[in-house]
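What follows is a set of structures to go through.
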Structure I
Amino acid sequence: MHSLTEGLQGGRSTQETLASEHLTSLSDHAVQCWLRYRVSNDEQDLDDAISTMDNAVEHMPDAYPLRGRVLELLAFLLIERYRLLNTLPDNDRGILALEWSVSTQYNTSGGVFDILGKALLARFKDAGQLDDVENAISAHEDAVRLTPDGHADKPDRLANLGNSFLCRFERLGQLDDVEKAISAHEDVVRLAPDGHANKPSHLTNLGISVLRRFERLGQLDDVEKGISAHEDAVRLTLDDHANKPRCLTNLGNSFLLRFHHLGQLDDGEKAISAHEDAVRLTPDGHANRPACLTNLGNSFLRRFEHLGQLDDVEKAISALEDAVRLTPDGHANKPDRLTNLGYSFLCRLECLGQLDDVEKAISAHEDAVRLTPDNHANKHVCLMHLGHSFLRRFERLGQLDDVVKSISAHEDSVRLTLDGHANKPMCLTSLGNSFLRRFDHLGQLDDV
């Protein structure tokens with residue numbers, strides 16, 4: 001257990017005041033700090049509780065009867081602080097303690113597996129390591145298996161299992177994962193009555209899952225199911241509820257998908273209306289405002305692609321610039337927002353032909369590539385858009401360096417896209433187009 005103790009150290013120590021106390025007093029003091037935090041929700045109390053529990057663990061021998069209880073509470077609090085402050089080492093330490101808890105059979109309840117699964121999934125989203133999503137799925141499967149039918153927590157644990165399958169689907173693109181996600185979320189919706197506080201969230205998860213399958217297979221029935229689920233989620237959520245903007249955002253995105261599939265302008269209008277409502281209900285300074293602005297900007301872009309009206313692309317650029325400005329560089333969604341902004345500049349370039357727009361597009365896409373690690377699921381998309389923007393500038397200025405940069409970006413995009421991934425053909429096509437442009441310019445047979 002020495003390595004576990006070393007791994008869990010890192011909080012502020014209270015060793016000077018507690019080192020001489022009996023171990024029972026240490027553990028009791030740790031629990032009292034935790035109970036105080038539960039009442040106050042004060043970050044200082046949370047820090048004190050973690051520090052006290054760190055010190056208690058440090059003084060406890062492996063066989064001490066209360067060690068498991070204190071380690072488990074420490075894990076919960078570390079994960080809570082990570083959730084509040086995005087302190088990644090706290091999540092790592094919490095995972096380590098919970099993995100000890102379940103591996104030693106100290107606590108094998110469904111609740112512990114559920115919290116472990118959520119922590120692993122959060123780390124997967126932060127770092128992109130495939131092992132974490134695999135282990136998250138395993139933990140959530142155990143949580144569901146250990147939770148009896150009829151238990152109040154069964155729907156939430158099924159929902160977390162469905163979300164973990166969906167995360168792996170988005171990483172690997174394997175259809176079986178989205179089918180499992182849909183199955184889990186359908187069970188959740190069936191088990192949760194309309195009056196249940198989490199029913200809108202469960203409907204939202206179901207809607208997102210069937211829409212992911214629609215994006216993969218293109219079956220219209222899935223987008224209809226997605227819209228229906230999101231409409232129900234909006235209907236069941238009061239305007240002053242914190243989740244109302246999220247429900248509206250997902251409804252807007254589902255209308256946008258059907259608009260893209262069928263081209264009916266009414267869906268584009270409904271998407272814009274839903275996203276405008278989401279922005280209106282999200283105050284300045286709220287963490288979700290950049291996401292709402294991004295979705296609004298994208299809905300204007302889709303209508304621009306349909307109607308070609310300059311006003312729509314101007315509104316899109318305005319919303320997307322605000323979204324990028326409000327998103328710090330370290331935020332996980334910053335690259336995607338930069339990619340959307342870069343694309344909007346290229347759309348305006350097609351309307352007005354002003355070189356400044358292609359320069360802005362290249363700058364945005366370069367930033368997106370720079371901020372995205374190679375092992376991130378969307379790195380190939382960022383590179384593909386950068387390659388397109390270099391090619392647009394080459395088509396206007398004819399400078400060979402731009403087509404070389406385009407080829408390089410598309411080659412990297414192809415290299416980072418797994419065989420069998422849904423985007424692989426598009427990446428290869430984009431690379432081929434870049435080679436053709438250089439062939440048109442230089443006439444070298446090797447390019448064609």
Structure II
Amino acid sequence: MNTAILIVDFQKDFFDPTGIFGKKYIKPNKLVNNLKYLLKKSRGKNIPIIWIKSVYGETSGKKYLEKPKGEKYKDIPLNNDYLSGTHSGKRKCCLRDNHLSQLYDINMKEEEDFLFEKKWYSAFTDTKLNDKLKELNISKLIITGVTANVCVQATATDAFFHGYDIYIAKNCIDATTDKKLAEAIVNLSFFSEITNFPLSNNSYGEGDSYILYDILPDSLANDCFDKLKDEVSWENMYHNHKAAKRLVAIQGEKLETQPIYRFPSDNMMQMKYWTDTTYKIKEYLINFFGQNINHAKIQYYRDGSDSITKHSDKTLDIKMNTNIFNISFGTNRTFYLKHKKDKTEIKIVMPHNSIFVLGWKTNLLWYHYVNKEDTKLPRISIQFRNIATYLRQDGKVFGQGGQCKTEEELEECQYYNLDEGQKVQLIKAFSKENSLDFNWNREYGNGFNVLSLKN
């Protein structure tokens with residue numbers, strides 16, 4: 001099956017506060033990074049890239065597509081009156097020769113890619129797009145762009161009625177509001193497959209984990225390593241009275257009740273408030289992935305002799321079913337996954353400014369680790385997490401990983417258990433999470449109040 005990628009209206013008018021949407025303009029960073037990655041992978045597979053550029057103000061009225069015969073089309077409505085039209089509002093949009101009609105911050109390869117101008121919401125109306133797709137023998141379209149509820153939906157609907165199999169790259173479309181985006185996805189799902197990023201052959205483990213390259217913009221990424229090295233207060237971390245083979249720091253939201261992440265360490269390391277660079281990275285990733293982040297474990301691999309042994313991240317305090325984001329700066333290091341049962345090993349090279357998204361199920365069934373390597377060069381990695389357990393200023397714990405699941409429950413608690421038996425049980429539970437025979441509710445469900453594992 002031959003595939004092409006359609007990029008609809010990736011123009012400055014939609015991504016600029018001086019454009020058609022004004023203060024409601026679409027924030028471009030997430031889409032730009034996702035689309036850049038998609039294009040990078042697609043060009044390596046010789047998948048045709050087709051850009052659709054709107055030029056409005058040169059026509060008016062409505063143009064309707066004739067519905068084809070066939071059972072698959074019977075229950076799917078054609079574009080309505082609005083989507084069969086063109087932009088005709090008082091605010092001008094995508095005018096020819098206006099700088100806001102230009103493509104936004106992504107380099108189109110003129111010698112390889114195709115470009116079609118459209119004057120209607122649908123890219124198939126009064127264009128030669130369908131002819132070109134037939135010429136290229138395309139049967140499958142991956143559709144990206146903006147806005148999801150207008151031009152993307154109008155184009156995808158017409159594409160379906162022209163006989164193409166439609167895939168909507170969910171992380172490569174957007175609208176002016178979350179509500180409009182959600183409504184568009186519902187409408188598109190009747191005849192399209194809505195696919196989550198990453199697309200194609202970029203998933204690892206249980207299919208919920210993947211790597212992205214050049215995740216941060218250059219303005220943030222270029223001197224990230226040096227800034228982190230200087231800003232972060234590095235410490236030795238000890239486990240069983242032995243120093244780990246790397247330096248470590250903990251940062252996060254420093255509130256009256258702060259998030260805590262417990263893992264095998266003799267003492268719980270003191271969490272400090274975000275330094276400037278870590279905060280900027282955290283904010284960018286929240287916007288990019290749409291997941292809350294309130295905690296970071298930062299690790300400094302001084303050279304190739306520093307490493308981390310195989311393990312699963314301890315999920316006692318990590319919010320259930322959330323992702324763990326591992327971003328890397330500095331020299332290349334190889335990140336390993338190893339299946340706990342069949343011992344399948346996957347090697348993933350992580351260059352500077354790459355991020356590995358570790359899914360919940362992969363963390364459950366696979367180990368991950370970083371072996372020693374023959375390099376004198378350093379690397380800094382940050383594991384960003386969404387933590388659901390909290391520590392109060394009085395030293396008491398509540399939340400997902402505590403015995404009291406809410407602060408209200410903690411206030412009413414008559415016996416706050418801190419006996420030595422809890423420490424032994426937690427060490428055993430942490431060890432159990434490194435095995436296949438792990439059940440979260442059985443091992444962690446009752447919660448733990450202890451903070452230190454030191455004997």
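Kindly point out which one of I, II the value 4.1 was derived from, the read-out being distance in nm of label points 7 Å out along Cα→Cβ at positions 128 and 152.
I
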Entry that produces 13 once relative contact order in percent (Cα under 8 Å, 6 or more apart) is calculated, selected from I, II: II
From the coordinates of one of I, II, helix-only ellipticity at 222 nm (-39500 (n - 2.57) for each DSSP H run of 4 or more, over all residues; to 500) came out at -25500; that one is structure I
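Kindly point out which one of I, II the value 81, 48, 40 was derived from, the read-out being Cα extents along the principal axes in Å.
Working: I: 81, 48, 40; II: 77, 54, 46.
The read-out was computed on structure I.
When mean count of other Cβ atoms within 10 Å over residues 168-175 is computed for each of I, II, which one produces 23.5?
II
A short reminder: the numbers here are calculations on the coordinates, not readings from a lab. Nothing here was measured: the structure is a model prediction, and the numbers come from that model. Cβ atoms are built from the backbone, for glycine too; each structure is taken alone.
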